[in-house]
Structure I
Amino acid sequence: MNKPDIRQLAKERILIIDGAMGTMIQRYKPEEEDYRGTRFADWPYPLKGNNDLLSLTRPDMVLEIHKAYLEAGADIIETNTFSSTSISMADYHMESLAYELNLASARLAREAADAFTEKDPSKPRYVAGSIGPTNKTASLSPDVNDPGYRAVTFDELAEAYAEQVNGLLDGGAELLLVETIFDTLNAKAALFAIQDVLEKRRLDIPVMISGTITDASGRTLSGQTIEAFYISLQHVQPFSIGINCALGARDMQPYLYALSKLATCNVSAYPNAGLPNEFGQYDETPQEMREQVEVFLKEGYLNILGGCCGTTPEHIRAMAEAAAKYAPRRIQAEAEA
């Protein structure tokens, strides 16, 4: 399907990325049998909670969620692959499924995006391959008694990420999104794998990078400020860099301000719907989120806006309506020209 280059669209308007996949899956209240389907009925280990597996066992559910976000106004939808590396799938003894999960999830997202693009070619939709941080860290030891120990190596991460990237590309992903980065070394492994795969395939695919600030210190888990985070990764010349998850929109503001002044690429934000309550649920309403992100929009901090944990199509619709009133952030290099 012939679509405009998303890099050009980002110069014309603020792009909207979708909201939380996990939050929407929880609305369906899936049980163990949903995760197993017929194919994994006799799997010897529990599978409930392996949301990425639903792309194989309940593709109808995943497709409905993609469509709901597209109906809400999302320009970019993420594949259901946040944990689809052999490293993360080891929790379920499903390492061998990593490539297939990425392939199937990307195909589902493309099916939804292409259908909406065909229905309204004036608003093309795009698929971003979601590449999560894995459940291991290359910079920190999980053993307080052995600070030099690492549960994973850079090469192991790069190999797992390359398998994921190949699956996403084969399934039709049009962007690659390295997201929820808490350890910059993990992200470097992902970006190394992406560059290697793209070079071998002779492809030019936009790469999005999104880190997560873990607490009020304003640093990632591996200890970097937002400025250091950007400088560590700017060499890959990403399509966008930004912040997602951990903080609600209000608490993101100073870090987005710093990033918007520094970055020579697009800046993205997709915050949680506030901070989780004592039950682990997110209470911010779509209207409350809209009011908070409108501060970023008025100040010209953003090029890409969406939602993370706790957000729903209702949140995305409210933010899309707000974003439509504002021009995208002028990239620093352009502003200086």
Structure II
Amino acid sequence: MKKFLKILVVLVLLVWLLCFVLTLYAGPKAKKIEYGATFSYPYAESLGLDWKTAYTAALEDLNLKYLRLSAYWDATEPKQDSYDFSALDFQLAGAREHGVKVLLAVGRRLPRWPECHDPSWIQDMPNASVQSAQLSYIETVVSRYASRPEIVAWQVENEPFLGSFGICPQPDPAFLDKEIALVKSIDPSRPVLVSDSGELSLWIKSGQRGDLFGTTLYRFVFSDVFKRYWVNYIPYWFYRVKAGLLRLLHPGKPVMIVELQAEPWTTKGILNTPIEEQFMTMSPQKFDTMISVARSTGFSPQYLWGVEWWYWMKQQGHPEFWDRVKQLNQ
């Protein structure tokens, strides 16, 4: 028994030492965290909002430095070879007017449920034809916006290796590489970001691709396993250890938080969940906790998740979240 305890102590010390070394490889923490947000106009519409009004209010009032926008395939190419860029044009024009830097996401799997935003016309296509159409859509979008100065980087797909979440086909690393290569061939001057789950991945497959890496950071969730609300008590250094491993394998690769939880995790949707229940996974105090944990990672920029909900909550008489975000970049 004593021998077993000695071995256990040695193993614990070795793991601790390894984690300590990896945190050093994660690099210095940012002296000043810059905050942005992800904006999804279809999600804003699902909350009953006038999305243009909500988007403009965010630009004018929240002091955002960055925005992550999405070229949703179903909205951008509603009919094959027939494109509608009106929503993206509006969003990019607003960002440019307010001096906000844009991370533009392209691909089949993009932020917000159901993750894969498929146009209806691909439904009966064989996979090879879907992929060919997907590459054509990406080429069209990137070619159209490659000269826009407000775009500082492209995101190709969203958490492309998280096969357990969303209504999507299984991950296809070879095809993802084709997408990344296509974007870089059209616009070699801007970096490509690939993202992954902060809690459910070691970032190995995703981290070796692209020029930038973006992690998620969630804490207050609903557990499908335990069928109840759950708190992930994952410390900030967990993310820095993984960043250290990533930068050990790929020196100098920038790491940022591309999706920082700042809205509730609901199973029935916001409109079908009482505000008191929403507060179980995102209250003003929980918001402050998320900001504190994320700030401790030292990663920058950090894109907050939930701007549409903050605006909706403001309309419901709860401006606490909107007001908190206003203070972050001051």
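Read-outs throughout are calculated quantities, based only on the coordinates presented, and are distinct from any laboratory measurement. These numbers were taken from a predicted model, which means no experiment stands behind them. Cβ atoms are built from the backbone, for glycine too; each structure is taken alone.
Data for the structure
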read-out	value
Highest-scoring label, criterion being mean count of other Cβ atoms within 10 Å over residues 13-20, among I, II	I
Source structure (of I, II) for P(r) over Cα pairs in 10 Å bins from 0, in percent, computed value 5, 25, 34, 25, 8, 2, 1, 0	II
Which of I, II yields -0.31, -0.64 [log10 I(q)/I(0) by the Debye sum over Cα atoms at q = 0.09, 0.13 Å⁻¹, for residues 117-276 alone, calculated]	I
Ranking I, II by relative contact order in percent (Cα under 8 Å, 6 or more apart), the structure that comes out highest	II
